[in-house]
1. For FRET efficiency 1/(1 + (r/R0)^6) of positions 16 and 216 (r between Cβ atoms, R0 = 41 Å, to 0.05), the calculated result is 0.65, so let me know which of 1, 2 that is.
2. Can you spot which of 1, 2 the value 19.8 was calculated from, given it is Kirkwood radius over Cα pairs in Å, for residues 304-431 alone?
3. So if we calculate Kirkwood radius over Cα pairs in Å, for residues 176-271 alone for every structure here (1, 2), which label has the highest result?
4. If semi-axes √(5λ) of the Cα gyration tensor in Å is computed to be 49, 29, 24, which of 1, 2 is the source?
5. For which of the structures 1, 2 does the calculation of helix-only ellipticity at 222 nm (-39500 (n - 2.57) for each DSSP H run of 4 or more, over all residues; to 500) return -20000?
6. So if we calculate distance in nm of label points 7 Å out along Cα→Cβ at positions 336 and 352 for every structure here (1, 2), which label has the highest result?
Structure 1
Amino acid sequence: MAKLWGGRFDGKNEAWIDAFGASITFDQKLAQQDIRGSLAHVKMLAHTGIIPEADAQEIIKGLKILQEKVSKNELAFTIENEDIHLNIESYLHQEIGAVAGKLHTARSRNDQVATDMHLYLKETVLAILDKITQLREVLVAKAEEHIYTVMPGYTHMQHAQPISFGHHLMAYYAMLSRDQERMTESLKRIDLLPLGSAALAGTTFPIDREFTAKELGFNGIYSNSLDAVSDRDFILEFLSDASILMMHLSRFCEELILWCSHEFKFVELTDTFSTGSSIMPQKKNPDMAELIRGKTGRVYGDLFGLLTIMKGLPLAYNKDFQEDKEGMFDTAETVLKSLEIMAGMIHTMKVNETVMLEATEKDFSNATELADYLAAKGIPFREAHEIVGRLVLESIQQGHYLQDIPLSRYQEIVPEIEEDVYEKLSSYNAVKNRHSLGGTGFDQVKAQITAAKQELAVE
């Protein structure tokens, strides 16, 4: 079969060369976007009088037939036609004959593929935003259930201070809210039309790019034709935003994996999100959390792969750009699935409240409470810190905790200490009393949840 661009060539590539240069094995994912772009383009050609209205209507009719066939998975794309654009054009020729050749007037595959990717990413980011919102809603609901659930807060993976489990969950809500903001902001760069830039220099035909943009629902138009066909910043920004999002999910998954372990027993994931062992009958592995943690690495790889491709490319289009799509597709699918799995895991997981609380009562995470108590008695905080540090060491040596120290011993060291010290050392009170703005105090967690509900209600 002769190439649609083959007029200048008198030789023929071998099949393995064609296979190496073809992109249809992956860019067929853009079939619907490619047809949408062509529909808008041919309408513009008729609107401006570049082609007759009758020809445009014939082309539109053929494209709509192909649109239906794509939706039913009835088209078999071939390597001989290289990419999605030439495959669709070839099928259009089969449907309506030579008039199909008028469709490519005033455009190039360079601005065509860029348009396809802008359309694809716009749809994808909107779908991701919806999934992020769903996960944030799950987090808020779970946090509301566990405002009064006390757990150890950690720094350096060591018990630090008791906190509300609801507070911990709302920290991830805050991260995901930033992810939502970043993705939303990226739409400004995605929602731009490259079509009409042709290969790199624009066209001599009297096209109407504003008309095409309106047809396709774009909010803006690239102002420089060289930039329009060679820009992949919008994909890089998406991959960067997706990498940060996946990093947040991976951090949460790391905690879930730890919390599911025999040593922690803080939570239990349902069977839906767990798997067993082929040799050890007792195992219940948090595989979905581990997979999200692992897939984060491939999303990072997609970002760095495209950055590396772009770093040395001169203007305008280069065949290297063919390598910009697989990572974009991979990241989109990975993020969408990960968000859905994450929402399911959090919604259905069992929280072992008693185990969490007990973990704060057999440790020294209330040491800061004692230091603050002494500081409130007028002792300089640094001196109070030193006193409590010595008491912690003494308690470790004697095999008990701060709440086990007799009042008489406390008063030997600091006569100002009174009976109420034991109230201060209670894990529950330690959490309740941290009422500074944004802190883990129960009222503050309630305030965070209220604000989150208000945010979600207007999105």
Structure 2
Amino acid sequence: MSDGSSTDALVGILRREVAGLAPGARLPSSRDLIARHGVGPVTVSRAIAQLAAEGLVVTRPGSGTFVAVRRSRPGSQAPDTSWQAVALAGRPQAPGGDPGAESGAEPGAEPGGTDDTSATAPAGTISLAGGYLHENLQPVRALGAALARAARRPDAWRRAPAVGLAPLRAILARQAGPGVRPEDVLVTGGGQGALSMLFRAIAAPDSPVLVESPTYPGALAAARAAGLRPVPVPIDEDGLRPDLLADAFAMTGARLLYCQPTFHNPTGTVLPPDRRRQIVDVARAAGAFLIEDDFARHLGHGRPVPPPLVADDRDGTVVHLTSLTKPASPSLRIGALIARGPVMGRLRGMRLVDDFFVARPLQEAAVELLSTPAWDRHLRTLGTALGERCAVLSGALAQDLPDWVPVRVPAGGLHLWLRLPEPLADGAVADAARVAGVAVNAGRRYFPAEPPAAHLRLGFAAAADQADLVEAVRRLAAAVVR
């Protein structure tokens, strides 16, 4: 009998034996199989390898061969993934692991701290959730033209430098202020990944990180995924309070602060000039880094926007984070970190570990977009449109839900932050809104600890038009009355 036929015969015999054994049962040793079936060691080795390739057995060097956990055949029944509970034991669960927990389909929206609601919202739902522009607010033509020009460049598909293309770094440095050099800029794949990299690069696991309360849930998710402990610092009508910030640094020994000084998400607050200086001074005195999330710099409603904190920082206290996804498109995954000193070296090293570099065609497209007059025209048009939408949503609330008073009508950003009247609960309101065909963000997920009251975040940028904003409020009012 040939080696091939001997192997096939032994495989058939062992398949039948394995079918009658329980998962985890140990098969006879190779020596026993050789003696029992009168075959050579090569035949036994090939037969075991075939069974392992079919997923019927697992081999453990030094221990033997064992019956594998049986997998369902495609289409026969629901897959059995229970084995993963053992394989994942000891690994911390990533925050926001439930894809419906913050999607707009469930109270809170934003899965894992992100802003995507389109994948789960039923047809006909008006989105007052999420944090991206509706397509009709995006510079679609300018984006397409920029990408086409970038693709025609002869070096478009060459490997990009790990720190980013020099022209793009120069543009982003110029936008941040006269004190920022291109060498201070690290191009990233959007803002969320950069935030995750920052938390992992700067702070050791189990360290405290100070955050505004409330704050962006994506920052809380990224901090917790990095093993950090978010510590809330309350804000008031002018934003983060420097006195409480100093107390928090002293009490916790934290060496990291995450904040959004301009058009804070979710409240829309802009730190006034005196506080901007104070919080940098407090962080510097504590020997701490300050992460400035400047996601909304291009989202002002036609009014001047204060310069970023990093523009006046000379000691490397501020690490600045910006992104093009908010003012352009969620698929323009281009962001930047601006940092000075040894921390930049650490961030560059982490870039090489994480993803090497951002795709060159996308960076080239960003250079093309930001270098044309179309970008400035888009920002002016966008600012006017966002201001009008904010006013329409505020007016509709005043008419149909007068008790739902915004904490402020912001001068920029994409959202209104509401404190709900008692006894309404944000989760119950979000549930009722979903049934009525409106996606909203329940406020509880914006607090790193217990929320002081029930809140909602209502966005005015993800809906198709102003009429949808009015209709959404009408549906909300009808749902709550019911």
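None of the figures in this text is laboratory data; all of them are computed from the coordinates on show. Bear in mind that the values here come from a model prediction, so they are computed numbers and not experimental data. Cβ atoms are built from the backbone, for glycine too; each structure is taken alone.
1. Details: 1: 0.65; 2: 0.10.
Comparing all candidates, it corresponds to 1.
2. Numbers: 1: 19.8; 2: 18.6.
Structure of origin is 1.
3. Result for Kirkwood radius over Cα pairs in Å, for residues 176-271 alone over 1, 2: largest is 1.
4. Values: 1: 62, 22, 19; 2: 49, 29, 24.
Matching structure: 2.
5. Details: 1: -20000; 2: -12000.
Of the options listed, only 1 reproduces it.
6. On the way: 1: 3.7; 2: 2.3.
Top value of distance in nm of label points 7 Å out along Cα→Cβ at positions 336 and 352, among 1, 2, belongs to structure 1.
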